[in-house]
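Read-outs: derived from the displayed coordinates by stated rules, not from any lab. In this text the structure is predicted, and so the values were computed from the model without any measurement. Cβ atoms are built from the backbone, for glycine too; each structure is taken alone.
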Structure I
Amino acid sequence: MTTYVLTGPDGLSYRSAAPGTLGGHRRGRLYGRLDCPAALRAIARGGYVRERVFFADEATAVAAGYRPCARCLPQRYRQWKATPTERNAMTHLDAPAAAPASPPVPPEGLAVLDGLPGPAPHTGAELAALLGLLGDARPRVRAVALGHSRDAASRAAAEDFAEAWRASDGTVAALVDWPERAASWLRAARRLTSPAPDAWVVAAAPAGWAQPARRLRRGTPWDPARTYGFAALGDARVVAAAGAETLQGLRGATPDGRTWQVDRGWVTTAAPGGGGAR
């Protein structure tokens, strides 16, 4: 039986017996007709395909945060552009925010982060350990908000966690992504915290986490002690760049299934049920 991979209203992929009726571009956050001339030209040039997504209908595309294509849906695009409330709801998360930026990571800190390797694909042991940390917090933790940077490894980690968390009867209250560089991460920070989740889960590149974390800490009710991260965030250099107070209490998992925690600027690691080591 043929199945199709579509994007749902939460931005996550799922399999469907029916094909999508609209196409979209993940990075550009726009949707349009399957025969859109602009999209077909981009595909013919060899681009676009890696960011290609499909939706069951327009309502799903809008709910996922995508805007109409100006080329193939001109009337719908004009309507979107002329309606501030709708435009604001669908604006991409890296759009400049009116609020002042949080104190930035110093240039020397960014230089260190830029020198770190990007996230490696997550392991099964890492995902299991992360789920175990959250499982230990139940029944207090059921609804989580997921945030990730836009690299492929972080996106895949977030999607796999969401699937596993839902399979264990958990709820994903929000799925938010952000760029490594932006004028302000306030819009993304608000999207991540507005559902008032029981906990947060983050998959991100080191350089794509320190700045948003500072914004979260200074401009929202986000609590690092209720936040769980994949392995790339458990690096003392990330903590130093973001600030020890910013990430105090953040916990996560390592690729081999151990756990880590940020404590007063240190990153301590421990085997499941074991003691920590700095």
Structure II
Amino acid sequence: MTAYRFRVKFDPDPTSLWRDVVGGADSTIAEFQSAINPAVGLDQGHLWFVGEDEDYWNSAVKYQCPQEYEESLGGDPILRTERIENAGEVTIGEMTRQLGLEQYDRICYLYDYGDEWRFYAILKEILSDESSDKPPEIVKEKGESIGDQYDAPGTAENDSRLPDPLYSVLPEAAVPVVDLRQLETRDGIAHVIPLLSLETGFGAVCERFALQFENRGYVLENFQPGWQVVEEVEGVDKTEEELLAALADAVREWHAEIADISGAMTGRHFDEETVEAMHVELEAELERKGYGHL
């Protein structure tokens, strides 16, 4: 019994549009792809493949859609520079073994060779208690669907406003830590946790923090041109402490993802000690609030 949870991110804007997909090890890659496209607003009328890491066309292994795989069988294998597999036959479990995927490793997905809609997927969890024949399904999502897929990627207007109730409490710039702590005095806000504080000539300012309302929690990062939600935690049917624990776990996941992204960009490997060091402010804040056990 094994299933895999991937976070599929839209490559041009990965913090604004992503979907979490859980699929059993025995589901095929084609079934996995069939769950993704309607969830992000794409059709099924074009060729596609899944590849290694974020290599896309340079991937050493391509899991091609069945239509392309069947059409490519007549080609000269000597001329190929990559290994070709049939996404309609290879299962998710087989792919993870073939690519040696571990938690937080990546695969890429390219749809429509003309418009080239690019996504990458991070292996978030290996679920040993889920059925291996579980059909792939969307379990969590962020961002609106792409919409008219034949507008060039990135050309659609984007409303950068934060969702309510965040929009009413946050400025666009980094927030002074003193002001951030004052948010906890507002009705409906249970916890504010600074995560990345920087000393300036005007005092400490915060570039990353977690904010917990009564029924929802957010992890926010100060990107250009302002704050963006990078993790969102649903709190329905959770106690305040349970939601705080889930929010703290989301922070740790985001820190691991930051290390993964930085490693991919710089070619360096950031070990667990590096990620643990990123948790310093989180752990200190939890301890200060009396939740050091979380």
Exercise. Looking at structures I, II, which one was distance in nm of label points 7 Å out along Cα→Cβ at positions 26 and 210 calculated from, given that it came out as 3.7?
Worked result: II
Seminar exercise, completed: Comparing Kirkwood radius over Cα pairs in Å, for residues 42-201 alone across structures I, II, the largest value goes to II
